[in-house]
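Down below are the structures I want you to see.
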Structure 1
Amino acid sequence: MTVTPTAIPAVRCIETTRYPDARGFFREVWRASRYQEAGIAGPFVQDNVSRSQSGVVRGLHYQHPQGQGKLIDVWAGAIYDVAVDIRKGSPTFGQHVAVRLDAKANRQVYIPPGFAHGFAVVGTSDALVTYKCTAEYAPNCEHTIRWNDPALGINWPLRDPLLSPSDHDAPVLADLRETALPAFVA
C-alpha cells in the first residue's frame, strides 16, 4: 500500500495491490493497522455503496456539524472524484483536488471531515462506488454545494450531467451561512 498526499495534503490517494491469478484476483481494501500507520485512523463506522449510470454527477455533499471522513473506492466503471476544502480559516479554503478512480487502478482516495465530496461517472459504463465513513449518516447535518459553482473552478468532464433535484438546486459556496461550514483546526 502506498499513500500519496494530493495538492491539499489532508486528501490522500491510496494505491493498493491486486493479486491476479487464473481464478481472478485478490485485493485487500482495508486493514486498520496499515491505514492508522498512514495517518488514516478512522474509526470507520458506516459503509455505503452507490451505483450510478454514465453521465451522473453526485455532489458536492458534506455533513456539518457531524462531519464525515470518506474512503472512496470504485468497483466497476470509472469516476472523476472531487474533494473541496470548505473548512473556514483553512489556507486551502475553496480549493479542490480531483482524482480519477476506476475499477482497474486499485486506487482509493481518503477525504477527511471538513471537505465537500462529489463525483462524475465517466466513460460508457455504470460506476459502483464504495464509501467507508468515519461518522454515520445524519440527515439533519447534510448539506450540498452546487456541483458547478464557478468560484470553485472544477473542470468537470461532463457539461450537462444527470443530477438529483437537491444537487441541481444547491447553493454556491459563497451563499452558505458561516454556521453551515466547519472550522479549520491546525
Structure 2
Amino acid sequence: MNESFDVLIVGVGGQGTILASNVLGEACLIEDRHVMSAETHGMAQRGGSVESHVRIDGIYGPLISPGTADLIIAFDMLEALRYRHFLKEDGKMIVNSAVVIPTSAFQKDLPVPSHEEILERLGTPAPCVIDAAGIAVEAGSILAQNIVMLGAASHFLPLASDSLTSAVRSLVPPKTVEINVRAFDMGRDAARGCGT
C-alpha cells in the first residue's frame, strides 16, 4: 500500500490557491499518479481563508488530518500560522512573505504580528520564505504569485518539474503562459537550497 504525499495549500480568496491545486492535480495526471483533492472556500470571495488539500498516491479520502501534511504551501504568512498545526513533524513549509489582512480579522486595537513574530511562532523546522510578489512582478505579472510559490515548492514535491511546467502551460490563460512559466522557474530558483 502506498502512503500519500499530502500537500496543503492555504491563502486568502483571490490569491489563486484553487488554480495552484489544479496545477498539482494536472501534473499528477500527466505522470499517471493517483490524486485526490478538496477545497474549502468558506467566505473566500476576497480576503477570506481558503484551503486546498491535495493527496498524491493515497487511497483514502481527500482531506488531510492535522499533524500529517508533508508540505504546506502558504500564500500568506498569517495563513501559514493559522494552518501550522497541519504540518507533520518533519514536514516542509513554503511561505510567501506577504501579510494580507482581512478587515474583519484585526481591529485597530489589535496589533498585527510582525514577520519576525510570525516566524518565531511557526517554530521549527524553519519555513522557506519567498518574496512571491517581487518575483511575480519581475516575471511579468503580480498575478503569477501562486505559480511562483509552486515553483518554490517544486523542490519538495514528488512530481517532476517538467510535469508541473506542462500543467501550468495547460491551465493558465493562453496569453499568460510565458509569464507563468517564467514565474515558476524563478520561484524554483529562489527556493534552491532552501529548507534542505
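Here is how the numbers come out for the structure above:
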read-out	value
Label whose coordinates, when log10 I(q)/I(0) by the Debye sum over Cα atoms at q = 0.19 Å⁻¹, for residues 14-93 alone is calculated, return -1.20 (choices 1, 2)	1
Label whose coordinates, when FRET efficiency 1/(1 + (r/R0)^6) of positions 38 and 174 (r between Cβ atoms, R0 = 30 Å, to 0.05) is calculated, return 0.60 (choices 1, 2)	2
FRET efficiency 1/(1 + (r/R0)^6) of positions 118 and 150 (r between Cβ atoms, R0 = 25 Å, to 0.05) - structure with the largest value, from 1, 2	1
Structures 1, 2, by distance in nm of label points 7 Å out along Cα→Cβ at positions 54 and 166: label with the highest value	1
Mean count of other Cβ atoms within 10 Å over residues 6-13 - structure with the largest value, from 1, 2	2
Test item: relative contact order in percent (Cα under 8 Å, 6 or more apart) calculated as 29, pick one of 1, 2	1
Answer label among 1, 2 for the case where Rg and Dmax of the Cα atoms in Å, calculated from the coordinates, equals 16.1, 55	1
Read-out helix-only ellipticity at 222 nm (-39500 (n - 2.57) for each DSSP H run of 4 or more, over all residues; to 500), computed value -10500, structure in 1, 2	2
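Read-outs: derived from the displayed coordinates by stated rules, not from any lab. Because the structure is predicted, anything quoted here is derived from the model rather than measured. Cβ atoms are built from the backbone, for glycine too; each structure is taken alone.
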